[in-house]
Structures are given as structure tokens and as C-alpha cells.
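*Asks:* Multiple structures follow.
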Structure P
């Protein structure tokens, strides 16, 4: 796990690219919450953002460990949103824990399986990625201000609801029902890892699903044994909530 203390080093290497002149400053009146932005797509399959809307929040998901391939998750106090980004190695310029200011005008909101995403257009499988050359115009990163630090929301399984979609949470005193298995299964024909769901249990025996992307760096490693805390982003599709580990955070 990379410590936040490394964030300034990452930003010093990445800010030159992520803050190049393409990003236009917006008047304060354009600043809105993530929840407001997502509300523009309520009841619709997609919605083009044509207003000067800017959101600001922590980056709580990226591709540092391959967990969110070509994807950023940005969260403020009102909620979180997944942003499709058309480049690899996003974490180099958009590190976990940094503050992202996202200029949304010209982008599109997309309802995929009941979850609102942000990208360049609506596609068959969610929001289409913002082209690599367009990212600096839409997303700028800065260091958190003094005292600013994202803290995962501690939840029980039963407390998870729509307001937690694409937000970073923490489940305490849990254990994997699949102890001894790897995070991801392997396709016997190709030998490649595949996206896999595992089950965690709380002290009362209640279950929750953990979904790991085939691209995660630890796909072939065994899941943790014993009891501990698991951090991740709440995902949602077609009525089902899952947890996607972010920043490889597990304390067992």
C-alpha cells in the first residue's frame, strides 16, 4: 500500500501534464456536488452535460493495482462517481488521495445497470472513455488542503444503500468464506485470470460479495485469512451491490 506521504512526489511528476493550459478555471457558481451532477441523469439512460458544472472530490479509485482499469472514482461529501478515462497508468497523474477538480461540460452521464457514470458518451457497456488527449481539459489534480484526508465510511452489510454507490467504505470484523482461494479464478482454457466474485462474512454470518477485476495485480494471490477489515468502493449493477477493493487496502 502506498502511503499518502508519497502523494506530493507523485503530484510533482504528474501535475505538469494534468494541469496544462487546457483546463479552464470555472467561476465558483459552477461548482456543484457529485449528487447534483448524477441527478441530471435521473430517469434517463444518458444525459449530455451542457452546463458549466464542476465537481471537486477525492480520488478514491484508480488503476494503481489494476483494480479500476482506465477508470477513476471521485468522491465528495455527497457521494461518488465513476469516470471512464481512455489511458493506462492513470495513477501516475491521478493518484489515490489527491483532489480532482472535474469540469463536466461536454461530457455525458450514463445510467448503466442503475449506476450513473461519467464519460465522453453513452456506450453499450456504460460510459465511453474520455480520450487521453482530452483528460487534461476536464480533470485537474491538486494536493489536499491542510486537514483534508479521505476517510472510508465504516458500514455493516445491511447499511449499504444507493447513497453509498461509488463511495469508499470499510467493513470491519469480516472474513472470507473462500479462504484458500485466490482473488480471481483462472480460465482453464486460456490460463488467464477472469473477473471473480468472492464472499465475505460478518460476525453474524451475513454475506456480502467482493468482486475483483481480472486486471488486479494480486489476482493470483490468495485472499486474506482470518478476521479483519476490508476497504473498497461500493459497486452496483441491476439490483446487486458488490465491494471492489481499492488501493489494495485490507487489514487482516
Structure Q
């Protein structure tokens, strides 16, 4: 009963944000083709307009949701006799629920995009999956198989993005003020100052290694989305396990 309560509490915490996000994305999808279709000047200027990769906005949004999801729910749970284990378990349910919800919304946009493409000259809509893996035979098929692959890929991607955001906010919660400043400033200096400078002096070898790792782990050169799904699943499992290690000994902070 208590688990059901904390699950609903966490889910309701995201309800308004999800509704506003979906409304904004839907408005963008509808507004751009409408502007191009009904404006003679725009229709001549944008004879080949492509709406692509908007699914990535969902990943960014859920990452941010993960960043703002811990402290209040953690304090609420402990004050009402709900264990850390129950909080963590229900957070997994919430993560999957939000990922599936926004994935279904993305599939609706894919259907809407196909309708727009069929009814509007020079306007096309591409999913994130078809952008990353354009040459694979899997994505050349249409219908249920195409939607199934998009569903699996986006669900795993959105789950991993949200899990990463949640890990970061739990880690920051465990730190004191000096540690937060040290880690945040240190991260910025390391990744945006030191590494770029070193990379410049060694002819971009660091960038090359990172790009090759991303390419192999996501199966981009192989044009195999299932490699990407597997890598994202492993990443989400590692991040989630790390989050539990931080939550189980977390103390109440005012």
C-alpha cells in the first residue's frame, strides 16, 4: 500500500511537466508545416523541409526530470515510514512508466509526421532511430515492425537518460557544499578546458578514441540498432546499481 502511494506521489510530481512538454512538442510539429503550407513565401523558401530527431528532446526532458526527482520524494518517503528500498523500487517503476509514456508519444508523432509528409509538399519527418541508422534494412520496412523497433530503442534511451539524471541528483544530495562546488567546477575544467587543450596538442586523438567508442557501442558503423539498445541497457543497469549504492545509506538533510 505504501509502495503504491509513493509510486503515485512520484508520478504525479511529473504530470504537469510531461503534459506541458508534450503540448509544446505537438504544437511545434503542427505549427511548422502549417506555416510553410499556408505561407506562400515560406513554401517557396522551404521546398524541402525536414523535421528530424525531435525524439531527442524527450531524452533531454527526462534527464532533467531525473535531476529534480530525488530530495523531496526521499524526505516524503522517510517521513511516512517508507523504506529506502521501497523508494528505489518505485522509482524504477516511475522511470519505466515515463519512458514508455513518452515513447508512445513519440510514436504518435511518427504517425503524425507520416501524415504531414503525405499531405504536404516538401515536408518530411524522420525519427531519431532512422537518423542514427539510416542504412539498415530493419528501418527500410514500414508498419508494425518499424514502430516496434522505434518503441524498443526509444524506451531504452529514455530510461537510460532518466536514470543518469537521477544518479547525478542523488550523488549531489550525498555531497556537502564544498564537495558539490569541487566536483562541479572540477568536471567543467576537466572536460571543457583540460581535455580539449590536451586533445589539440595530440592532434585530436582523444576525440578520435571517444568517437570510435561511441560508434562501436551504439553500432553506428554496423548500422545495427540492437547493439545500441544493448549498450544503453547495460549503461542503465550500471547507473541504476550505482544509484542504489548511494541511496541505501543516504541520510536526511534539511
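*Asks:* If Kirkwood radius over Cα pairs in Å, for residues 66-145 alone computes to 12.9, which of P, Q did it come from?
*Replies:* Structure P accounts for this read-out.
*Asks:* Continuing with this model, one more query. Please state which of the structures P, Q yields 0.99 when Cα Rg over 2.2 N^0.38 Å is computed from it.
*Replies:* P
*Asks:* Given a value of 26 for relative contact order in percent (Cα under 8 Å, 6 or more apart), calculated from one of P, Q, which structure does it belong to?
*Replies:* Details: P: 19; Q: 26.
Answer by label: Q.
*Asks:* Taking helix-only ellipticity at 222 nm (-39500 (n - 2.57) for each DSSP H run of 4 or more, over all residues; to 500) from the coordinates of each of P, Q, which one would give -2000?
*Replies:* Derived from the structure labelled P.
*Asks:* Ok, one more. Of the structures P, Q, report the one carrying the highest value of FRET efficiency 1/(1 + (r/R0)^6) of positions 90 and 194 (r between Cβ atoms, R0 = 41 Å, to 0.05).
*Replies:* That would be structure P.
Any read-out appearing in this document is the output of simple, stated calculations on the displayed coordinates, not a laboratory observation. Source: prediction; values computed, not measured. Cβ atoms are built from the backbone, for glycine too; each structure is taken alone.
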